[in-house]
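Please find the structures below.
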Structure 1
Amino acid sequence: MKKTKKHLSLLLLASMLGTGVAVPFNVLNMDTVARAASHDKQDDREAVEVTSIKSLNSITLEITFAEPLSSTEVELNNALKNFEFDNDLTIRNVPQRKTGFESTYIVPTTPQEEGTTYTFTYKGEEMGTFEASDEKINMREARQVSNDTIELESRLSDRVTDYGNVIEAYAGKRGGLDFELDEDNRYRGREYQIISSLRGTQVTLTPRNGEPIIATYVPFTQNTDGVQEPKFRLPEGEELEPGVTYTVSADWADFRDVTFTAKDVDPLTIQSVKATNETTLDVTLRRDPREEIFPLRRITLTAPDGTELVAQYKFTTRNGATGTFEIMDGEELESNVTYEVEPVGEWATARNVSVTTDAQPDENAVVRSMKSLNPITLEVTLSAPLVAEDLALAKAQKNFQFDNGLTIRNIPQLKTGTIATYYVPTTPQNSNMTYTLTYKDAVAGTFETNSDLIDMVEARQVAYDTIEIESSLRAGVTDYENVIASYVGKRNGLDFVLDQNNQYRGKNYEIIPSLRTAQVYITPEGGEPIVATYVPFTQATDGRQEPKFRLPAGETLIPGVEYTVTSDWADIKDSKFTAKAINPLTIRSVNEVNPTTLEVRLSSDPRDELFASRQIKLTAPDGTELVAQYKVTTRKGSTGIFEMMNGGKLEPNTMYSVTPVGQWAGLTFTTK
């Protein structure tokens, strides 16, 4: 029993392990140990010697061999064949080598019958006998987690450990929870119970005044997300009845709290499904469940012709709110097809969720339909997805041509859940106007302006020269980034899928497209309108829909003056504000990243994209001036990256003085 290198992070683990009770075990009488070495010349099996067998609890053995088993010998199919017992006892999963030991294995078994002596046979040779342990695993509580699933809680602080913490295969992979038990299953003098693999185990749920129900272990749930809370699920189609008290029992566990009263648990919500290839899907929930709720769950995918596929969760693939599902029965998704998604059973809801398989982009795609959603947004459906080249801005501007002075404002964006439907931002369309779209020099059709202005909530000042205009997702107005394919899964839970009528859960949504180059009018009371232009990359940052608009260079809002904001594309409910003197941002430090890049740190996080389009001037001792401008979307908290303009570079060993261009910021350090 030579011990190997230890893997324990002692300081971290010691804070997690508390007091508990000693765990006795039954030990094989060494006089009965069989040392098997075949002398049959026709039997080419290697000699095997077992030096110890211990029954640790009613479902766990600890078996020590003279030599380690090979990787082939511990494969499940081989282990099921090689590890044999009498009296109907069987192993449930692969033997796992105990951390720190060369040839000692944790072996999970079906429940051992108290008072029974078992004979262990390995590869057909009797290895010895052992008495069943009457020790049951101490579990704290049984509780409901969904309408068909419960979980059983145990804790390290009670000196009960999942086997994953103490086996070689997971050493160093348990987030600091792994540790090394000695030959008596003690750590720092305290003895631990070991929960072996629960594969195939069952518990009994008995409703008050009812018949017992058998619940079966849900694979790969016994120790996930750092907690020992294995899940057990009722037979398919059965559910816990709200208001009924259930008692949980098992022939392998004792429970401190054995009863719970069932309640109606809200199902999970499937937010989106994305095909990653012809047999695999990423299923994303609205929120991260923070535990392994996906196992054994399935979804159906129904094609327009009625063809139905079933996909099941792939074990251990959950990453936050997203899990990978695989198509069952050797079936595959067809290309260029939109499937409607429904959960199998009531574990989740999926209202208006669909998944569209990739179609081959086609440079010869033609326009099938078009409609104006609002004065600055078109929805255009093509025969196939656009090729990457056609999604470049210059190429898109050339391809999408309109009459009556209308132009495209930014690149088309593929609508989430569609094959080839794009949101196309335009300059403002005139009311009651019919436009003709020419795509790649071919007339594609006509459309009439939808004159419904986008509903905006409020205009307000955010800087001496900048305002923002707020819209409300709750009120049915969404920024386009929430509903386009390129941002799926990247919106911190704000992304969703609109149907063909731009509805989600029966609610209509207005689309704010890219506002690149968009303008609004800011009119001071008794004065002339001032044109303010959209500040790039500010329309949906920090989880808010509050695009910024800035006055022309050198102009400022005058404190005390009331301004009214108007637009030919938006209806602003609260369009008036009185300007005030706003303290500028404060630059705390400026550091060189490389000769063309600077890191500018503010004294505090503005919690908004207020760096956008801002500049600083750097002056060398000889009077040479450089100008650096904020690089869009690089802000992290209070820090933003600025890049030299016009090919400028910092000279080595030169001290530059820093001055903000305009009144957007002040300095808290002295430059020389």
Structure 2
Amino acid sequence: MKKNNSILLAIRTLSYQGGKILGSRWLPLIDALRQVLAKSGFEQPESSDELLLFIFPNPFLALISLRDALESAKLEHGWQESHGALPVQTVIHLLEEEDTLPQIQQTAASEWDMLQQETIYVTRSLMRNWKELTAGRELPEHRFEDEGGGFFQMVIIGKATLRKVELFSYRSLPVHGKIRECFYCGMTSHAPANCPSKFISMKVRGMDQVGYLPFEELNAVYKKIFPDYSDCSEKCAAGIKPAQLRQDRELLVFVAYLDLNLIYQLRFLANTAFNLNPKWEGQDSTDNINIDSRNLHLGLDCLRVGQYTQAEELLTRESKRRDGKQFFATVGLAFWALEQGRAKDMGHYLERAKNIASQEKELLYSQLLLSRYYELHNDFWKAKEAVNLAIKVNADVLECQYRKIQHNVRYGFDEGDLRRLRVLMLGQKEMFMTALLDPLLLQVQGLVNDLAIELMQYQRQEAAKNMAMAETESAELSYWFDQQDPFLEENSRALNELRKQHSKQTFYDLLDVLERAKGHAYGCQRIRKTKIEELETRKKELEGRLKHYQNFWQDYEYKNFFNAYQQSLLSVINSLHATRGLIARQQGQEYRAAVNLLDQVEISLSAMQEMQGKMIWVRLLLNGVKIFVKKAILAELSLLAAGLVIFLALPLLLSNTPYVSLHNILSNPLLQKKSLLIATFFLTPLLAMILTLWQMKNEME
């Protein structure tokens, strides 16, 4: 017996007491218990009529299954209240990794002697983990009474009862008919020649939409259209378009049921035959189609409308054409034989198709068809062989994995199959609905229902978590934009759409919300990151401008005249330093404060720019005055020296020379006086100005 933290339900049957009351009906009652328990649990090899041993995934499912099994078996085999408690003893035990096998696996163990009949007991190991293992399950108020020996009696308080929750209760309705299961769709109320799936195109699909229905509505609609689906069948025969499914819930659910066995139907054969992709992936797509065989196309269409003579002729002709689509024509002939009621011929054609298959899609398709064919004809080994060969071609194909599970439901469903089914249902939303609706899983209805509830609860939790994250991120983002910013309005509109979809609580809506809410939250985070990067860029730009003003102030000679400029510099430095800390926190309010600080820095730098212009003119003026004074003194001295040479030295040299007239002119006191005045008041300032401007020309530029 496996010890993998599973739940063991042990039921010891007291055959002597039971036989005294029911006589020959006692063993059938035990068999009835076994059959009901098998729908939700796994019977162990050690199990017997005296001691039923079943493994369950969780204690809640064990409790519900036990209750259902006892109630149905007692009702079916006439156990009256006057008979008292049913002579069975029940114990629920947690099998832990290091757990030794409990004594309750032995019918004659003394521990059984202390237990009452038809009373639920749990072991100490389960008691320790009860809250964890039943988290999220709707159990009635209860308590545990210590009975000694490591057993605890479960006592339900008051009149509360265990409540069974079923997401979908009517998977058996399509198979309530009395004829052989239809190869195309699985219903037992019509022959393949009359199957409504023949009149539906590949573009009309219901499985990708049916999950948006609440389970209450899905149950109600399903109960309404099955088993009498004549109205829906007539609509299919008249031809339906995808848009009709959005308006007609009954038709949507009916088509979704037909989609369960899509790959075994004529519409899939016609689509894959003309699909250009040789691989299996994408064979249900209608985008890559090229009708390159008139015989096959017309032959399948004739088969669809029941023109069997023409269909046989066209398909046979194509199957013999050297460059024709022999494989698909042969499969078409197999479907022709199916609708003619010639089962052996169908098998013959499918085997022939298998032998001529070459592409991956052909190899997989032929094995899947053979698996279903042999299973419907009760050939277990050939059906199993076909499934295994399909998986050998490509084990990653979902249809192969699910077909294996369907096969094992009929011939030995185990815990490994349940784990594989869980992976499929969790990974593909259509697979979740397929497992929920598929009549082929009827024998493990309880297990599938419990698994669906578990996954539904998981999706609810994940969707709620992602919605909370989206709400938080959106609220945080409101600080990062002005209230009038159009983006906030768009963000609010998207969030409201998510809230509306989340409130519907359907499986597909929850999956959409789970992904979209996460994307919404991550989108907000990306926007915040972009905003931070933009703010960092802006800060660096302002720091560059600040550096320019700091260098200007460092070299400025007349600081005492402009103390306000220095105060502005200090204010900007402090603001940028504070901004650095605010940006590092990456929070909305801090971001807004950082933006305001940078706005103030912008204003301060603009004011400093204006002040700097004034400072430059002041510097030019004061520097010019200093230079002018220096140049004026230099010019004055130069002109004075020149005057001394011209008016004193030169006349002395010319006194005894032929240039007496020039000597007289230069010695004229009036000329000397006027020249001194002109040099002092005109030439000196002019020359000083010219020299000043020349020296300051670079600074003025």
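Read-outs: derived from the displayed coordinates by stated rules, not from any lab. Just so it is clear, the structure is predicted and the values come from calculations on it, not from any experiment. Cβ atoms are built from the backbone, for glycine too; each structure is taken alone.
Computing helix-only ellipticity at 222 nm (-39500 (n - 2.57) for each DSSP H run of 4 or more, over all residues; to 500) gives -500 for which of 1, 2? Computing helix-only ellipticity at 222 nm (-39500 (n - 2.57) for each DSSP H run of 4 or more, over all residues; to 500) on every structure in 1, 2 gives -500 only for 1. If distance in nm of label points 7 Å out along Cα→Cβ at positions 215 and 239 is calculated from each of 1, 2, which structure is the one that comes out at 1.6? Structure 1 accounts for this read-out. Please state which of the structures 1, 2 yields 63, 33, 25 when semi-axes √(5λ) of the Cα gyration tensor in Å is computed from it. Derived from the structure labelled 1.
Cα Rg over 2.2 N^0.38 Å, for residues 543-638 alone computed as 1.36: which structure among 1, 2? Matching structure: 1.
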